[in-house]
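So, here come the structures, one by one.
Please treat every number below as a calculation from the coordinates, not as lab data. Since the structure is predicted, the reported quantities are computational estimates derived from the model, not experimental observations. Cβ atoms are built from the backbone, for glycine too; each structure is taken alone.
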Structure P
Amino acid sequence: MPTADERLASLETKVDAMNDLRPLILDVRAELHQQLTGLRSEMYQQLTGLRSEMHQQLTGLRNEMHQQLADVRGEVRGLRSEMNERFAAADIRFTSIDTRFGGLESKMDRQFLWLMGMMMTVVTAVIGALIAISYR
């Protein structure tokens, strides 16, 4: 079993070795801090670039969508005006058809009156003939 002096000497050498490691650890820590700071600033620059690029792309898409929406609205207005013109043309056609039916109705009324007049004349003639036969 080692003596107390030997143990103390062993501990002193270990502490001295640790004291030698302390500046190395501090150097590694400082270097790591610098590298992390550099990485952080590089990442920030890249993210800033990506953010501005995305903003430009989104602005472009938004402008394109507004343009397409304006085009669609224009086409809908054109379609609406074309439909109104066609409905107006259909109204004119229906008005002319109504006029024709009105003329046909008046013609049929006249023909019906003539037909009824002829029938009444024939009935009157037949009744007159029957009366004439009965008095003979």
Structure Q
Amino acid sequence: MTIARVRVTLFWVFIVFLVVQLAAVVLTYIKGEVYADELLSPLGKLIAIYSVPFAVILGGVFGQRRAKKAQSSVFWIAFCLTLVWNLILAWRSIAFALMKEDSEAELSKYLDAMAIYSSSLIAGLLSYLFTSSD
């Protein structure tokens, strides 16, 4: 698998998880469980949290040259850590959509904390994969 293919795969993992979480939060509005102004905080936090990985990914995409072969172990480590990071954030967003006794303030508090605590899972691997020369 080439580095370019690894990059595209990780990009789509981030996109899918972001869309699922945004949809889960918006679903609470559609179901009438929260007001429109209560959506701003969790939606804004999700977009802010994902902006850093997307900035690194897009910088790598626009700065890439020819692709070389990536080690299989590098891909699987990156893929697994990316999934873990996204699952840490996504489970809470999905739970917010499914639970009636939840609040946007609690979701926002969780997202703030987990974004800080879990960012070390992806910071190094994204920097390596998306800024290293091909």
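Between structures P, Q, where is mean count of other Cβ atoms within 10 Å over residues 50-57 highest?
Q
State the single structure among P, Q that was used to calculate helix-only ellipticity at 222 nm (-39500 (n - 2.57) for each DSSP H run of 4 or more, over all residues; to 500), giving -37500.
Source structure: P.
When Rg/Rh (Cα atoms, Kirkwood Rh) is calculated, the result is 1.04; to which of the structures P, Q does this value belong?
Computing Rg/Rh (Cα atoms, Kirkwood Rh) on every structure in P, Q gives 1.04 only for Q.
Hey, mean count of other Cβ atoms within 10 Å over residues 18-25 derived from one of P, Q reads 18.2; which structure?
Answer by label: Q.
Which structure, out of P, Q, was distance in nm of label points 7 Å out along Cα→Cβ at positions 74 and 106 calculated from, if the result is 4.3?
Answer for the origin of the read-out: Q.
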